[in-house]
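Okay, got some structures for you below.
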Structure 1
Amino acid sequence: MIKAGIIGSTGYAGGELVRILSAHRDVEIKWFGSRSYIDQKYASVYQNMFQIVDAVCMDDNMEELANQVDVIFTATPQGLCASLVNEDILNKVKIVDLSADFRLKDVSVYEQWYKLEHKSPQYIKEAVYGLCEINREDVKKARLVANPGCYTTCSILTAYPLVKEGLIDPDTIIIDAKSGTSGAGRGAKVPNLYCEVNENIKAYGVATHRHTPEIEEQLGYAAGHPILINFTPHLVPMNRGILVTEYATLKKKADGTLPTYEEIKVAYDKYYANEKFVRVLDKDICPETKWVEGSNYVDVNFKIDERTGRIIMMGALDNLVKGAAGQAVQNMNLLFGLPETEGLELVPMIP
């Protein structure tokens, strides 16, 4: 039985980790960390856990936690994991960090976009970017996994096969992304109040959103060179879900014609036909967030625009599952040699 500890267990991503791990047959949660609710019963914070979780919330003492568990999940704001991790801890436990502290390989880029001094840059090179469908073999050997963000997971997986196969010009990628309000976390913020969000949709972080360099870095690896994209997120009045619509210029074939539907589909199938959690939809079916809600699935599809020579790529996922906690558990399964799908075969909820 794997012993797990969660630092930040009372945020939305942390709460989703508790929900998933509570039903995982190979895991026992030993530590429910939460600075805000120390010594309070976890089920008093999340009443859905009444008579399921009897534990009380504890602090974020990673040193003590590392002596009690096999894996630590840090579902915390940026900067905390980097400020706590050290060599002694990494020699004792595996860490799956749900923040952005170890996602970017250039510390100066991290500090520029997150406006934070990185407290443990010596571990950036070692950390594995935990997008399982792409970095599966590296994850298996890691001590420290940087769990990708929700926007980034959806954006990268939606475009990855076409970038990797050189079917599009990656520097022409434009990503229009929309998220439910849980993506902003559980903290009280005026822009996230019901009256601010309901009956409204708005763009935010225009040309400045901090997931931009993460998407560029990962798709740049696929392209074989650095790329620049436009990424614009929007907040929509729903609890869960990410929907991305991505546009890019198709590269013409040697005869001057555009790739066909069948040729594009072959590229997607090459990378995802054997992936449990990435579903390439049937022709002309556009992904919808309700089809993945509560699950670890990503639905993707595409449409060729012959008139403009561009392709429209679409993807949808649940920001708290595949976009956060589910992906973290998927990474944990790989770290400990378990079936990758264990605890994650969650059927999407409708309605």
Structure 2
Amino acid sequence: MKVKVGIIGVTGYTGGELLRLLLNHPYVEIKKATSRSNAGNDVTLVHPHLEKEISLVEEDFEVASFLEGLDLVFLALPHGKSAPLVKEIYEKKVKVIDLGADFRLKDSNDYEFWYELKHACPELLPESVYGLPEIYKEEISKTQIVANPGCYPTSIILGLAPLLANKIIDTETIVIDSKSGVSGAGKTLTEITHYTHINENLLAYKVGNHRHIPEIEQELSLLVQSRVCVNFTPHLVPMNRGILSSIYVTPKVSITEKELADFYREFYQGCPFIRLRDKTRLPQTKWVQGSNYCDLAPVYDERTGRIIVFSAIDNLVKGASGQAIQNMNIMFGLEETAGLGIAGMYP
């Protein structure tokens, strides 16, 4: 028995990564795919690296006919485009994983403020589950709607969760420095992603108003059951994929390097895609490239008395499509690692 899936918005980076990973999944059949720009053509026209791996003509999109025969739909669409479709998919009792932002924020007012758009179906926000398996695995297994986390939030929340869950850090002085490869900005070209701008360059952007801030603060606040406010600064670096987050926090209690490592080891026990490192082998984006792993290293700086957490993921895999497949596995009671047993590409 195979899970029959469809992908809406297949032409982007996350859509292509979904195809690449699902082709290796033993319990999945990719039945349908569609997009606005490539309807009527084979998916390999926009994803030529998959030629001879798959032959699938994209359908002209009509919701009811697209859903026929499907168990699950992946939505890889810009914000504002997923919510109306999720409503129709939900009513047809088909499971859905939204890789966009429409169901990540639980408060529709927050969504309207940060995305400058009214939510199309706020009544379904309570029905959706934030798709971070290391924290919400049980809830994911029971839901029909999963909101796949953003890439920056994935690296940051996983980096901080053990510290917040154990209430050992000050929640008012969290400083986050994250650096991402250019694929995180999507395929649509902008001034800062133009080759001549980003090549041999490093820049901060959207300081203080990045749309992942409310998502990060929402989930960190839930871990401590009180409001958490963070300083988050994203940077763009001239590489294709990968995120490295360096997170600076102040402990409220006396702690040793060993105790710190023990907190992380205990919190992530049984989590197949967390790899714990230490200050002798700090996480690197090359070590996770192409894989669904998140590499973490909590370090205690004795000189300053602060904790620095380093977190590395591939923004297109654990930060998007790989995590979506991990969520699908949990939703259908499959082995969590199914289709994702892929080591990082190095060098």
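Of structures 1, 2, the largest value of Kirkwood radius over Cα pairs in Å, for residues 210-297 alone belongs to 1.
If distance in nm of label points 7 Å out along Cα→Cβ at positions 162 and 266 is computed to be 1.1, which of 1, 2 is the source? Traced to structure 2.
Of structures 1, 2, which gives 19.9, 69 when Rg and Dmax of the Cα atoms in Å is computed from the coordinates? It traces back to 1.
With mean count of other Cβ atoms within 10 Å over residues 170-177 computed per structure, which member of 1, 2 shows the largest figure? Top value of mean count of other Cβ atoms within 10 Å over residues 170-177, among 1, 2, belongs to structure 1.
FYI, it's all coordinate maths here, none of it is from the lab. Note that this is a predicted model, so its numbers are computed, not measured. Cβ atoms are built from the backbone, for glycine too; each structure is taken alone.
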